[in-house]
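> As structure tokens, here come the structures.
Nothing in this text is a laboratory measurement; each read-out follows from the coordinates by a stated rule. Keep in mind that what you see is a predicted model, and the values were worked out from it rather than measured. Cβ atoms are built from the backbone, for glycine too; each structure is taken alone.
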Structure 1
Amino acid sequence: MKLKVSDPAPPFTGTTTDGSAVSLADYAGKKLVLYFYPKDDTPGCTKQACSLRDHNAEIRAKGAEILGVSTQDQASHQQFTAKYWLNFPLLADTDKAVSKAYGAVGGGGLMGLALNVLGVANRITFIIDEQGKIAHIIDSPDCANHAEEVLRLL
């Protein structure tokens with residue numbers, strides 16, 4: 001079932017870049033920019049992460065936190081974070097449980113099939129409101145200007 005605006009955000013738990021446990025419940029009462037991306041340290045994913053990094057203060061000023069999700073492991077996320085000075089956590093979704101819950105793996109068409117075979121997440125962003133409901137979905141983020149897209153919706 002594909003998630004839509006106003007649906008409750010699926011609960012999740014996982015491990016972040018620094019080894020901390022994180023769950024949807026940790027963001028209760030705050031907005032969450034939950035973005036799924038295919039792979040650490042690739043051109044599009046780097047542009048997207050750096051856009052969010054560069055505008056994190058503005059996003060936080062609007063009452064939102066950022067959490068990136070991909071299927072790479074914690075070590076990969078640590079290297080990506082250190083290399084690009086990312087100022088928000090990345091969730092290591094190695095079992096794809098979070099990606100599956102949000103419909104961020106698989107999908108239609110040849111690209112969805114190829115990504116699923118490779119075990120990587122699709123690029124999609126969910127903005128979750130303070131009550132834990134999906135407020136906005138960005139299906140095809142503009143990597144280089146993703147923070148601006150997010151800020152317009154917050």
Structure 2
Amino acid sequence: MAPDGVEIRPAEDGEQRAIATLLATVAEERDGIATEPPVDVDALTERWRLDGSFVAVADGTVVGHVHIEASRFGFGELGMMVADGWRGRGVGTALVAASIEWAREQGLHKVTLGVFPHNEAAIALYRKFGFVEEGRLRHQIRRTSGELWDVIEMGLLL
């Protein structure tokens with residue numbers, strides 16, 4: 001399911017810095033994820049947990065990452081990022097598929113996520129997998145600009 005030249009696999013010890021660097025790069029865009037710069041890559045590298053994480057690797061570089069944080073209540077919260085030049089090429093699709101399979105293997109009954117309303121490509125991707133909108137959190141995220149952004153909550157029963 002992964003695009004040619006891209007490997008989707010569980011994240012491995014030692015890849016924390018590459019994932020943290022990807023997060024810092026995506027955060028610089030200031031529109032797809034809640035994190036904004038500056039990102040302390042060193043601190044993030046130290047505390048990054050790999051359980052439930054998958055990476056997309058192309059030519060030895062991490063170009064995508066997805067993580068499901070499993071709760072003690074049987075659901076998992078999904079978070080994903082894909083490098084700018086790799087979006088729209090099937091990387092996100094492959095990462096979401098891998099994470100859903102992992103969630104099922106863990107016995108989770110549901111996967112949830114939050115997405116910004118303007119991120120139409122991500123919303124379409126999640127809908128393709130059967131995620132449905134479950135609510136909208138108004139003015140949930142305060143940006144460094146002072147703007148307050150809504151978050152659409154989506155869920156997928158497994």
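> Looking at structures 1, 2, which one was relative contact order in percent (Cα under 8 Å, 6 or more apart) calculated from, given that it came out as 34?
1
> With distance in nm of label points 7 Å out along Cα→Cβ at positions 11 and 35 as the yardstick, tell me which of 1, 2 scores highest.
Biggest value here belongs to 1.
> Out of 1, 2, which one gives 21, 17, 11 for semi-axes √(5λ) of the Cα gyration tensor in Å, for residues 83-138 alone as computed from the coordinates?
Only one of 1, 2 returns 21, 17, 11 for semi-axes √(5λ) of the Cα gyration tensor in Å, for residues 83-138 alone, namely 1.
> If you don't mind, there's one more thing I want to ask. Just checking, which of 1, 2 has the largest value of percent of Cα pairs over 18 Å apart?
Of structures 1, 2, the maximum of percent of Cα pairs over 18 Å apart occurs in 2.
> Starting from the value 1.2: which structure in 1, 2 was distance in nm of label points 7 Å out along Cα→Cβ at positions 19 and 51 calculated from?
For distance in nm of label points 7 Å out along Cα→Cβ at positions 19 and 51, the value 1.2 is produced by structure 2.
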